[in-house]
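> As structure tokens, here come the structures.
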Structure P
Amino acid sequence: MAVERKFINEALLKYEIMRFLEKELDKAGFSSVDIQKTPVVTRIAVEVTRPGRVIGRRGKTIQELTETVKTKFNIDNPQIIVIESGNPYLKPRLIARIACRMIERGKNVRFVLHNLLKEIMDSGALGAEIIASGKISGKGGRARTVRVLAGYLPKAGEPSRLVLKDHYAAYPKSGAIGVTVSIVPPGTVFPDKEVKKIALPKVISAARGIGPKKA
């Protein structure tokens, strides 16, 4: 039981660190974090679209962030490594966060999803799906789901492990709306299928970009 409790506490700690870094590094284009604990150091690999904002002038910002993580979460010898994430349109969590911000600003949910899906597919993804579920109809309305999909996206079996997936939540005045983004990145090789680039549906191809600027 003690061993199980240790694993649970470690998982909760990693989650709390992830949420903290996501908030602190929002302007740096936070995409993901990987935390690995060793007997000597705790390596925290942060993936962002703008690493310069994390490092700061002469490394001052990253030093301050490391000290904050050490104190706030009682971690001995943390080591933060910054990785440039590349194309933001291929990062599910980043896309989910952008969608949530747009929804919270009052943008039409279907409009937001169509435009972000186009950006994902234009970036070379072999397949993608965005699902928004919750109080989409407005305050007092029934919860419903809006789903947009393009390309090839396996849902079950071993091939589904190759799909990148993440979730984020928006909190407009009408109520919570959850956004789930699934992406098959370019170059993914499936053991049972050869995926070729397909033409986008007209409603998707006619959409215009609303996401982050490409580097």
Structure Q
Amino acid sequence: MYRDRNHAGEVLAGLLTAWKNHNPLVLGVPRGGVIVAAVVAASLEAPLDIIVSRKVGAPGNPEFAVAAVDPDGELFIDPESFVRVSREYLERAAAAERREISRRLSLWRGSRPEPAISGRVVIMVDDGIATGLTAMAALTYLRRKSPSRLVLAVPVAPADTIAKLERYADEVVCPLKPSLFFAVGEWYEDFSQVTDEEVRRALLGPDE
């Protein structure tokens, strides 16, 4: 169990100290992952930014993800999904998610450009992962940017999800990999909702 996201960040930071002198870039997954990532970035004395991908839900069941959209707007389809969805539906649903990604990036990053990724150690941090589809989309996007090393750091995720994600990252750091998993929040004493303002403050500072 983690006390809260700050505690989870401290645990991850302790497992990532080997990268401190490699000029890493830490990317948090909004919203909650940014709070964890901020602790990691501070410990590693690394810059902090965000990585945003959005799930595409199945027809009639938006909570069941069948695909995801990455920050470039590319559609990532779950290679292991048994749900058959038309390309027309996916493209229509993806268009709405592309607009939402653009809106969120503008809200959270402001006018700052995306940091350079090529040739750099990139550490992507979330507060927990369930199915991993949006994480796969984000990691695929980051891989296209040619980092020298791509690391995924997450406090908790199911063991079978971690096995899938290891195909997309050079290294996966995950202290808790329960075989019985229902929700990320069950592994935190305090899993309060994170606001947009908290994300902005973590990224831009209190005066922005």
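Every read-out reported here was derived from the displayed coordinates using simple, explicitly stated rules and does not represent laboratory data. Because the structure is predicted, anything quoted here is derived from the model rather than measured. Cβ atoms are built from the backbone, for glycine too; each structure is taken alone.
> When distance in nm of label points 7 Å out along Cα→Cβ at positions 47 and 183 is calculated, the result is 0.9; to which of the structures P, Q does this value belong?
It was calculated from structure P.
> Further, regarding this structure: When mean count of other Cβ atoms within 10 Å over residues 95-102 is calculated, the result is 22.1; to which of the structures P, Q does this value belong?
Answer for the origin of the read-out: P.
> The value 25 for relative contact order in percent (Cα under 8 Å, 6 or more apart) was derived from one model only; which of P, Q is it?
Q
> Assign the value 0.80, calculated as FRET efficiency 1/(1 + (r/R0)^6) of positions 63 and 143 (r between Cβ atoms, R0 = 35 Å, to 0.05), to the correct structure from P, Q.
Only structure Q yields this read-out.
> Okay, moving on. To test your reading of the models, identify which of P, Q gives 0.50 for FRET efficiency 1/(1 + (r/R0)^6) of positions 103 and 159 (r between Cβ atoms, R0 = 35 Å, to 0.05) when calculated.
Q
> If you don't mind, another one. Taking FRET efficiency 1/(1 + (r/R0)^6) of positions 79 and 151 (r between Cβ atoms, R0 = 30 Å, to 0.05) for each of P, Q, which is largest?
Q
> Match the computed value 3.0 of distance in nm of label points 7 Å out along Cα→Cβ at positions 7 and 31 to one of the structures P, Q, and report its label.
Label of the originating structure: P.
> Moving on. Among the shown structures P, Q, from which was the value 118 of volume of the Cα convex hull per residue in Å³ calculated?
The value was obtained from structure Q.
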